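Derivation of every value follows stated rules applied to the coordinates shown; laboratory data play no part. Everything quoted here is computed from the prediction, not taken from an experiment. Cβ atoms are built from the backbone, for glycine too; each structure is taken alone.
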Structure 1
Amino acid sequence: MLDPTVLLDTRIVPYGSEHRNAFRDLNLEWIATYFEVEAEDRKILGDPETHVLGKGGAILMALEGEEPVGTGALIPTGSNEFELAKMAVTPRAQGRGVGRRLCAALIDLARRMGAHRVELVSHRSLVPAIALYRSLGFREVPLGDVAYRRANIRMELPLR
């Protein structure tokens with residue numbers, strides 16, 4: 001188990017099949033802490049190979065030592081566009097910059113994949129997350145249709 005008093009080197013690595021349970025569990029832990037797990041969550045977390053990777057997306061994992069402590073995904077939403085989704089950092093590793101490193105790595109990956117834009121949906125009550133997204137250049141846009149009842153803010157980052 002990760003000792004919360006020790007800051008280990010955090011590595012950001014591409015998702016592999018060995019991360020399947022960690023991807024699911026980190027997200028379920030995060031969602032259940034703040035909200036209710038929804039049908040769309042269950043679909044994506046139950047089969048990320050189909051619903052993220054199979055659609056041309058990507059998943060990154062944050063590892064401290066060999067322990068997964070965070071994750072995030074890029075899910076295609078259109079031509080040269082991705083949703084930054086399924087961002088989760090276990091509470092034991094929060095406040096260490098893991099979320100910032102993951103988010104920055106996902107934005108860089110989206111650029112390398114040819115994205116023109118990255119968007120996300122979140123909830124305004126997640127003040128640290130919203131502040132992180134703003135600090136990385138995301139700006140609020142109209143909410144529009146969303147797949148999650150909990151979402152009440154949409155943000156986007158133009159990449160070109």
Structure 2
Amino acid sequence: MEETMLLAEAILFSSGRSMGAEEIAEACGLETGEIRRALRKLAALYRRRNGAIEIVRTGGKYSMQLRKDLADRFRSYSPSELPRELLQTAALIAYYQPVLQSELARKRGDRVYAEIAELRRMGLISVRQKGRTFELTTNMRFAEFFGIEAKNSEEIKEYFEKLIAAK
């Protein structure tokens with residue numbers, strides 16, 4: 001395997017998060033185009049190998065993750081990066097978006113304000129003033145964080161609707 005692919009693989013594995021080609025190139029001290037080519041080759045190599053790990057591009061960023069067909073089966077073994085309360089609030093926003101902050105507060109109580117503040121701090125939701133409250137939606141960082149293949153908040157909402165319908 002060529003050195004550029006090794007470096008790209010090493011940083012993706014080490015970071016444990018989605019990264020843009022520019023960020024990877026900067027970390028490796030290489031040109032962005034060279035990293036993009038290496039990432040495409042690396043993703044193809046992982047596909048041909050048909051192992052448990054895949055390299056995916058979501059929202060313009062790359063990440064290493066369990067293959068989709070294995071992720072649901074083994075999700076319970078992976079530690080959650082968000083406390084349960086934040087996950088519940090994030091899921092409600094994704095499912096009902098656009099949703100008013102005041103509406104969420106009626107459903108979940110006053111603790112939701114701190115949870116929304118934390119989700120905002122993490123960059124997982126977008127907030128827009130709507131009268132005396134805020135309108136909440138998910139964003140591309142949300143999709144990347146949760147490994148959802150979506151191009152906008154509407155596709156994220158559709159993903160959650162299908163997920164609920166399937167259960």
Notebook entry, point to check: So helix-only ellipticity at 222 nm (-39500 (n - 2.57) for each DSSP H run of 4 or more, over all residues; to 500), computed for just one structure, reads -9500; which one of 1, 2 is that?
Noted result: 1
Next item on the list: For the read-out Rg/Rh (Cα atoms, Kirkwood Rh), for residues 23-102 alone, a value of 0.97 was computed from one structure; give its label from 1, 2.
Entry: 1
Next item on the list: Compute distance in nm of label points 7 Å out along Cα→Cβ at positions 47 and 63 for each of 1, 2 and report the one that scores greatest.
Entry: 1
Checklist line | Which entry (1, 2) yields the derived value 0.60 for FRET efficiency 1/(1 + (r/R0)^6) of positions 31 and 71 (r between Cβ atoms, R0 = 35 Å, to 0.05) | finding: 2
Note to self: Between 1, 2, which one scores greatest on volume of the Cα convex hull per residue in Å³?
What the structure shows: 2
